[in-house]
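K.L.:
These are the structures in question, set out in turn.
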Structure I
Amino acid sequence: MESIQVALSANPYEISIASGNLERLGAKCQLLQLGQKVMVVSNPTVFGLYGERTIAALKQANFDVSYCELPDGERYKTLNSIEHIHDLALENGLERSSTLVALGGGVIGDMTGFAAATWLRGINVVQVPTTLLAMVDSSIGGKTGVNHPKGKNLIGAFHQPRLVLTDPELLATLPAREFRAGMAEVIKYAIIGDRELFDRLEQAIGLKQSDVNRELLATILTRSARAKAEVVSKDEHELTGLRATLNYGHTIGHAIESVTKYIVVNHGEAVALGMVAAGQLAVKLQLWTQQDAHRQDAVIQKADLSIKLPMGIDLEEIIKTLKSDKKVKAGKGVFILPTSIGNTKMIAYEVSNPTKDRVSDALIKQVLTAMLPIAIT
């Protein structure tokens with residue numbers, strides 16, 4: 001069993017990683033002295049697999065448990081879904097001491113966290129991630145929110161969980177595509193600050209779901225969670241710039257998701273494409289070598305992730321969407337670009353007049369054009 005502490009001054013919490021952890025959920029929550037009322041938020045697929053076990057674990061610890069079901073998919077990550085959670089919170093009498101339990105992947109985790117942040121000005125939330133992506137990234141750090149039609153995660157709040165409870169056994173039912181999506185975030189951690197993890201990934205026989213043994217999976221889960229916990233502990237609200245490094249691959253990745261209406265590629269697939277693009281921007285700006293970019297892309301491909309953009313994607317729309325990214329401030333956006341495997345640098349992108357900045361619209365378009373798939377005629 002691994003216990004990783006997110007050492008925040010005001011709201012510290014534990015990331016607990018252990019096989020069989022789901023059955024410990026009630027006992028863990030009991031130790032936190034949470035209020036009696038708990039509402040589990042999930043989607044039909046995940047709840048069908050793990051809902052009864054989750055509720056049983058909570059009831060065994062004498063919690064009064066209710067359930068909220070949301071549709072499955074990024075396109076449902078909207079304010080309408082938050083309103084549904086709020087309606088059921090009211091119906092079930094959730095109070096300031098009550099708790100929402102997010103049982104699912106990143107979409108469920110983000111929405112449940114935001115609903116908890118906004119119900120009665122903030123109630124408890126416990127994250128029980130069921131996907132690799134959520135286990136290594138989105139369940140940790142307190143970023144919550146929903147999408148706006150014009151961009152991803154434009155509506156949200158920082159709201160830290162009281163506990164992140166990870167059970168690797170839940171990955172046994174994870175579809176291969178969702179496992180690939182999680183591997184994109186793992187590769188991100190390796191590139192931005194964990195050369196040893198990158199070496200492990202590079203040396204692995206394969207990084208597909210069927211290739212990753214228990215030992216490698218344990219390494220992936222613990223090293224990624226520790227990396228996220230360390231960054232969040234030092235820069236909870238992205239005030240120093242350190243936490244911004246976690247957005248490697250996400251700037252262009254989020255734009256790709258938005259332009260394709262969240263139905264063509266999933267979040268991890270988009271982040272992988274964003275990392276390929278960021279790697280080539282770094283090559284063009286002579287921040288790192290083409291050799292390092294090839295090594296990164298080889299690991300991405302080893303995880304069965306594409307390094308080519310979806311067919312028919314509108315590059316101009318990607319560039320337009322970048323200008324409405326939530327991280328744009330005073331007309332300037334930020335790209336996290338690698339300087340070596342294990343190190344990155346923040347480069348400003350001047351939205352109002354990008355030709356003055358080293359990262360220009362023209363350079364972005366050049367890199368994206370090279371990533372377009374070759375049409376078969």
Structure II
Amino acid sequence: MSKQIQIFDTTLRDGEQAPGSKLSPGEKLEIALELDLLGVDVIELGFPCSSPDDFEVFKLVGNHVKRPTICALSRAVESDIRLAGEALKSVTNGRIHTGIGTSPSHIKYKFNSNEDKIIDRAVAAVKYAKTFTEDVEFYAEDAGRSDNIFLARILEKVIEAGATVLNIPDTTGYCLPWQYGEKIKFLRENVKGIHKATISAHCHNDLGLATANTIAGIENGAGQVECTINGVGERAGNTSLEEVAMIIKQHEMGFHCNIKHHKLTSISHLVSDRLRVPVQPNKAIVGKNAFAHSSGIHQDGMIKNRMTYEIIDPSEVGAGESKIILTARSGRAAIGYAAKSLGYKLSPQELDALYKRFIPIADKERNVSYDRLKGMINNMN
């Protein structure tokens with residue numbers, strides 16, 4: 001029996017931290033409703049102490065979104081945690097997500113502290129958060145660059161204090177997949193009481209490894225993944241929800257999640273529009289070129305059998321059909337396919353003549369539209 005991976009979506013918190021992005025409470029509600037329909041297990045809605053909007057949105061969303069856990073972020077600061085707890089009074093299932101930096105640079109330069117004092121602050125934060133909700137997630141910020149022995153120490157203490165989820169963030173996107181996987185494995189094997197909590201993978205994409213690191217985390221014991229739609233977020237972004245969901249679906253690794261895959265493209269478009277952050281054309285799963293083919297060799301293979309060059313049926317993710325894009329690299333097979341889709345049945349001689357007319361035009365233009373091709377066919381007569 002496969003293990004369910006909890007999907008923790010932080011588009012509305014970490015994703016909104018992308019430079020130039022800001023969502024209104026109404027836009028957050030709109031996206032939260034779609035995340036609910038998508039099937040995410042946890043929605044990190046915001047950082048209540050950061051602004052009045054981030055506090056009030058919990059009441060707005062709480063009135064409409066009942067199934068997922070709604071999560072509020074805080075630092076290991078009493079005032080932060082208190083506001084997070086007050087914000088959660090408006091939701092059905094609430095979680096406080098609190099924590100502190102654990103890497104040598106965070107301890108020394110950010111907090112001017114030492115390991116023992118950091119552990120004391122972490123324990124106090126979790127205990128205080130537990131006075132507001134039973135569901136408390138602890139994050140060890142910059143865990144990717146933290147010493148594993150110290151991580152094990154602090155996690156053991158926060159479990160004793162009542163933490164139900166342990167977030168192991170690769171905050172700076174530093175780790176290689178094997179390093180992150182080994183870190184999760186080490187903690188799973190060396191933290192007393194680890195069975196009482198869920199290990200969560202939260203990876204950033206500074207080296208382009210966020211998704212790979214997240215999968216390594218799952219393979220080594222993480223039961224929750226923290227991600228965003230389109231991989232949006234600070235700097236180079238976060239782990240992409242759609243990539244993780246489809247990797248789990250495509251590969252038989254003994255895991256599953258509750259994501260409704262056919263909704264991925266539509267929510268990608270919604271988030272892109274509301275955050276004002278375009279999706280790069282070659283973005284996996286949801287980019288406009290993800291199922292588009294312009295090379296003649298690829299087009300010929302696709303026409304013969306779609307699986308020759310596609311491992312995902314675009315309809316599975318709500319992307320419609322595969323696209324044959326007419327360019328100077330297209331061959332006769334693609335031209336014939338496009339003509340047939342327009343309702344024309346060309347003889348070999350007619351196709352050859354059309355191809356000879358097509359190439360000079362395609363050499364001058366990046367793409368040739370199907371309407372343009374239709375005009376070329378009609379002008380042949």
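K.L.:
So if we calculate distance in nm of label points 7 Å out along Cα→Cβ at positions 112 and 304 for every structure here (I, II), which label has the highest result?
P.N.:
Ranking I, II on distance in nm of label points 7 Å out along Cα→Cβ at positions 112 and 304, first place is II.
K.L.:
Taking Rg and Dmax of the Cα atoms in Å from the coordinates of each of I, II, which one would give 20.1, 64?
P.N.:
This value belongs to structure I.
K.L.:
Using the calculated result 0.45 for FRET efficiency 1/(1 + (r/R0)^6) of positions 32 and 192 (r between Cβ atoms, R0 = 35 Å, to 0.05), pick out the matching structure from I, II.
P.N.:
II
K.L.:
Work out which structure the value 1.00 belongs to, where FRET efficiency 1/(1 + (r/R0)^6) of positions 248 and 288 (r between Cβ atoms, R0 = 25 Å, to 0.05) was derived from one of I, II.
P.N.:
I
K.L.:
Here's another thing I want to ask about it. Figure out for me which of the structures I, II the number 24.6 belongs to, where mean count of other Cβ atoms within 10 Å over residues 264-271 was derived from the coordinates.
P.N.:
Clearly, the read-out refers to I.
FYI, it's all coordinate maths here, none of it is from the lab. If you're wondering where the values come from, they're calculated on a predicted model, not measured in any experiment. Cβ atoms are built from the backbone, for glycine too; each structure is taken alone.
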